[in-house]
1. Out of I, II, which one gives 14.1 for mean count of other Cβ atoms within 10 Å over residues 79-86 as computed from the coordinates?
2. Where does the value 3.7 come from, among I, II, when distance in nm of label points 7 Å out along Cα→Cβ at positions 495 and 527 is the thing being computed?
3. In terms of relative contact order in percent (Cα under 8 Å, 6 or more apart), which of structures I, II is highest?
4. Thinking of I, II, which structure, once distance in nm of label points 7 Å out along Cα→Cβ at positions 199 and 271 is computed, gives back 4.8?
5. Computing helix-only ellipticity at 222 nm (-39500 (n - 2.57) for each DSSP H run of 4 or more, over all residues; to 500) gives 0 for which of I, II?
Structure I
Amino acid sequence: MKIHSNCPEGAGTGLRSTLLAATALALALAGATACAAKPDGDGSHDDLVALFDEFVDWRDPPVLTDTRVVGAGPGALPVYDSEYVAERREALAAMQARLHDMGVDGWDRPQQADWLTVRALMDEMDFILHVTRPWARDPNFYVDHLLRIAFTELPVSGEESDALQARLREIPPFLEQARANLTDVPGDYADIALFNLTTEDGVNAGHPRRPVPPPGLIGWYEDLLGRAQSEQSALTDDVRGALDAIRGYRDWLEANRDAMTAEAGVGRERLDWFLQHVKMLPYTADEIAVLARRELERQRAFLALERHRNRDLPELTLPASEEEYLQRLADTDAMIRDWLVADEIITIPDFVPTDWQEMGFNVPWVEREGPPNFWEQIQYRDPSPDHLHAVIPGHRFDGWIERYNERPVRGRISFGDRREGWALYLEDAALQLGLFDDNDRPRTRELTYIMGLWRAARTLGDVWLQTNEKSAQDTIDWWVEVTPYMDEGVARRYAYLRPSPAHGLHYTMGSLQMYRLLADRYMQLGDDFVLQDFHDEFMSRGRVPIALVRWDMTGLDDDADMLWNHTPLSELLD
């Protein structure tokens with residue numbers, strides 16, 4: 001394979017001053033010059049698509065049976081013994097070698113962006129296999145795999161009943177595997193797993209709705225046992241065996257908790273590698289911390305100004321009933337859709353549902369003994385900020401657009417900074433465009449600032465957690481202190497360090513990149529700039545990292561130049 005240099009004669013880094021630290025990091029890791037480099041091998045873009053298809057199929061873990069079967073579908077319980085992990089690492093290395101033997105240098109810009117995206121996905125899997133290793137470090141990895149089984153609606157029959165029975169019988173050996181594998185566990189991970197086993201209520205976390213949510217995974221299996229006894233008694237023994245195994249897993253964690261002392265975060269150097277190569281962010285962890293701190297201060301200051309501006313207005317109140325809340329949702333959806341059309345914000349294709357209930361929403365109505373949680377405190381008062389973020393033109397609208405994206409690579413992926421950055425940008429952009437002034441909802445602006453403040457605080461917390469500057473509990477306490485309405489339950493959910501790190505910084509860092517892209521495009525087009533066209537074009541580029549969307553849309557290659565300076569993870573770990 002040849003590497004083709006793309007640096008003009010006499011060129012330096014080509015990066016703006018705010019990226020010098022990120023460039024220095026990339027060069028230090030790569031031991032390279034400041035020039036970008038692209039593979040110039042034999043593979044075509046069609047070969048890339050075929051490799052991507054193979055990789056996506058390969059990512060699914062095997063099921064817990066005597067014969068491993070890859071891609072066995074939802075609910076399958078994975079095997080993570082040493083032999084399997086070695087096989088996965090070897091298979092990934094072979095795919096990475098094929099990826100780097102492609103003629104990328106001769107491809108057009110969108111095809112090159114596709115290649116960088118696939119490389120990032122493979123780098124992410126490499127990082128999970130070698131650094132975060134959730135099967136060995138995270139007790140909650142095993143808890144997560146068991147939730148969907150407990151959510152099964154009974155009765156079931158035929159093949160569905162046989163599959164459920166098989167899954168239930170796999171749980172005891174699955175948790176035996178967990179106890180053997182979990183040899184490098186941070187205390188923070190153990191504490192969060194114990195909380196999720198015994199206490200987590202699952203509201204706003206994808207659990208089915210219950211008037212009184214079952215407490216944790218054990219509560220859900222107790223709920224399943226009760227339903228089996230009354231609706232499908234043939235499953236009772238299998239559910240009881242699974243429940244006993246889960247309780248035993250809890251007891252094992254409690255007994256061994258004091259010995260679980262590994263560091264929770266990946267460390268600064270590995271985090272910086274991950275941010276550049278997997279997240280494709282043009283910032284180091286230190287730069288992200290500075291930007292997030294500035295954004296936190298800005299949002300808090302604007303909240304103070306807004307509170308002064310609204311000092312003579314009545315406070316927003318919680319609804320008295322579910323019916324009142326649902327009416328607020330319906331009114332909000334109608335208001336936002338009318339505004340998107342009347343103010344020429346974005347095109348709404350005919351295939352997007354017009355019924356807000358069909359589109360769905362994030363926060364269900366829950367009657368608690370105590371006060372509503374953070375998301376409920378915001379959403380119940382005025383659904384507008386989260387509706388913009390999560391419904392239209394945010395996540396659910398975004399998802400409908402992607403259903404009609406037929407590109408073979410970017411139509412099937414969703415990067416966090418693109419997904420969450422777009423959604424957070426929408427909250428603030430609507431405020432700047434006067435949506436709440438025009439619709440006589442001035443106090444809603446306060447909720448928007450609180451949401452932005454929380455995302456900035458979460459970004460800082462994510463950096464601290466990954467660099468081991470703060471423990472999970474210290475971060476939780478700080479989040480509760482600095483974020484209005486924040487409760488410990490919601491904060492704890494976001495202190496969980498996922499196998500793929502740094503999810504919490506997608507929001508603020510993605511939003512900042514959105515504003516940078518908007519500014520770049522406005523500067524390029526001047527009087528020809530049209531906001532609706534900008535948003536439509538952005539949506540058409542797919543959910544690849546915003547750095548690649550920016551390169552795609554503007555041709556500005558400063559971020560892309562940095563991305564071509566690639567260091568294999570193996571060199572960082574040596």
Structure II
Amino acid sequence: MRTIGRLPSVFHDGAAVRIGSYAYEFGGGDGVRQLDQILRVDPKTGTAIRVGSLPAPSSDHAATVLAGEAYVVGGYTGASWLNTIVAWRPGKSARVVARLPTPLRYAAVGAAEGKVVVAGGSLPSGAASRAVYVFDPHQGVLHRAGSLPAPTTHAAAAALGNRVLVIGGRSARPDTPTSRIVAIDPESGRIRVAGHLTRPVSDAAVITLGHTVLVAGGRDQATVARLTSLREMSSSAPRARHRATQGATPMAVNVYAYDGANDLSPAVRGVPPRVYVPNSASNTVDVIDQRTFKIVAHYPVGLLPQHVTPSYDLKTLWVDNDVGNSLTPVSPITGRPKGKPVPVSDPYNLYFAPGGRFAIVVAEREHRLDFRFAHTMKLHRALVVPCSGVDHMDFSANGRFLLASCEFSATMVKVDVRRERVVGVLRLPRAGAMPQDVKLSPDGRVFYVADMASNGVWEIDRTGRHVLGFINTGAGAHGLYPSRNAKQLYITNRSEGTISVLDFATRRLVAKWDVGGSPDMGGVSADGKVLWLSGRYNAEVYAISTKDGRVLARIPVGNGPHGVCVWPQPGRYSLGHTGILR
């Protein structure tokens with residue numbers, strides 16, 4: 001532990017969150033008055049500067065972050081208690097977006113499933129609250145979801161997978177800390193005791209790191225600070241099984257927790273639902289209205305457009321012009337190009353490193369992964385990969401490494417994202433294998449890799465080092481797309497015109513839909529009801545019902561439609577391709 005910098009002044013009982021690469025602190029008290037400050041802290045340099053103001057000075061509030069926006073709940077102005085939920089994002093003004101039924105101080109506040117959870121807290125009467133409220137920022141709706149097992153205040157909260165954990169806390173009396181860990185599912189409203197800390201504690205600080213929640217400091221009956229580590233949920237909580245039982249998918253972690261039906265980020269609210277089709281052989285893009293199945297725009301782009309990729313911040317769609325050596329920026333609002341194409345060498349595909357600082361251009365014919373600054377596309381580092389035909393990838397659950405497929409050398413390449421280094425090569429155990437699309441399972445345990453030549457899907461372990469098995473799906477297995485409830489994986493079998501449906505929990509096929517044509521690449525609609533796919537060799541796009549595989553529409557487009565992007569999609573940020581959102 002070391003000191004990295006100094007805050008502008010001494011204060012207490014503020015709240016802090018992380019947005020991007022910075023920490024942001026809200027309000028607090030200096031012993032004389034409450035503060036309305038919003039401070040930005042750079043963890044690399046320790047520099048702290050003021051970047052905004054709260055609507056009212058306050059302390060004793062709690063905060064969480066959702067889709068790049070901070071939510072500050074309750075608090076005390078020095079004269080009155082607050083019942084407000086204040087939203088703020090960098091570069092914008094703070095604003096009140098909802099009001100609680102009663103003012104609160106010291107509530108536990110976390111975010112999961114695209115919703116803000118407010119649990120417990122101190123009431124103006126002096127009592128502790130049992131109430132659990134859920135606020136949906138997309139709808140602007142606040143409702144009571146249920147009650148905690150006991151009145152609780154001064155608890156901490158952290159998100160783990162699709163749940164918010166309320167950790168420790170106490171009753172209205174300072175000498176009554178608890179060891180309870182309460183799990184709250186904001187989607188179902190289920191509230192249950194999930195485990196216990198090793199010792200009762202209140203007023204602790206918590207943070208989620210991958211699959212682990214760290215609990216630091218706090219107050220116990222002896223007023224001694226401690227450090228506790230929770231693996232999955234706690235050392236005494238039930239663990240998720242390696243292979244789930246038949247039926248639902250119980251997961252301590254769900255990498256697609258923010259990709260549920262219609263769970264749209266504020267960044268894409270109001271964006272018209274369209275499908276963007278890069279026609280590789282026509283050097284054009286067709287834009288389809290998802291509601292009418294009609295083409296609403298058609299325009300030329302660079303040579304051999306391969307995919308349409310949403311930017312990390314969800315505000316731009318990039319057309320990857322492979323032979324044209326350029327990226328065409330498209331506005332999701334107008335559906336048309338915005339500005340000049342950006343020169344980039346050999347962009348067969350495009351991804352974004354977790355955190356959003358770097359874009360990763362997949363330069364397939366040049367055998368490279370080019371790390372570029374995401375906002376300028378200026379080259380940072382060209383990483384040569386030891387394989388041929390690098391084309392698709394996905395990231396580990398913690399974002400520390402990526403696993404890329406090499407189509408023409410039957411191998412998978414593992415790259416340490418932070419160090420920008422190749423750290424492993426896995427040869428697939430079948431002669432002539434041609435790995436294509438890559439998708440991580442919701443629990444982060446399995447990488448699925450479509451193999452066009454082997455006519456199925458490889459299962460690779462979470463480390464990217466070992467092949468677990470192979471599932472025959474159909475001729476020309478190519479694209480992989482998770483369902484909106486993260487229970488199924490849609491697998492396109494391009495050469496035989498079918499789609500296989502895999503159950504994530506059992507890792508078995510549960511259906512096969514005959515759609516005809518050459519279903520290739522695409523994505524799932526925001527509501528999860530339609531799977532949109534290009535017909536690679538039929539100059540058409542398919543709209544397919546995810547309920548039963550029925551083809552709802554066949555829409556003629558240009559020649560060679562390839563990496564179709566369905567937009568908008570749910571999620572907080574994009575890791576690239578045609579829409580890998582987390």
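1. Here the read-out was taken from I.
2. On the way: I: 5.7; II: 3.7.
Structure of origin is II.
3. Greatest value across I, II: structure I.
4. II
5. Answer for the origin of the read-out: II.
Readers should treat all values here as calculations from the given coordinates under stated rules, not as data from a laboratory. None of the values given here were measured: they were computed from a predicted structure. Cβ atoms are built from the backbone, for glycine too; each structure is taken alone.
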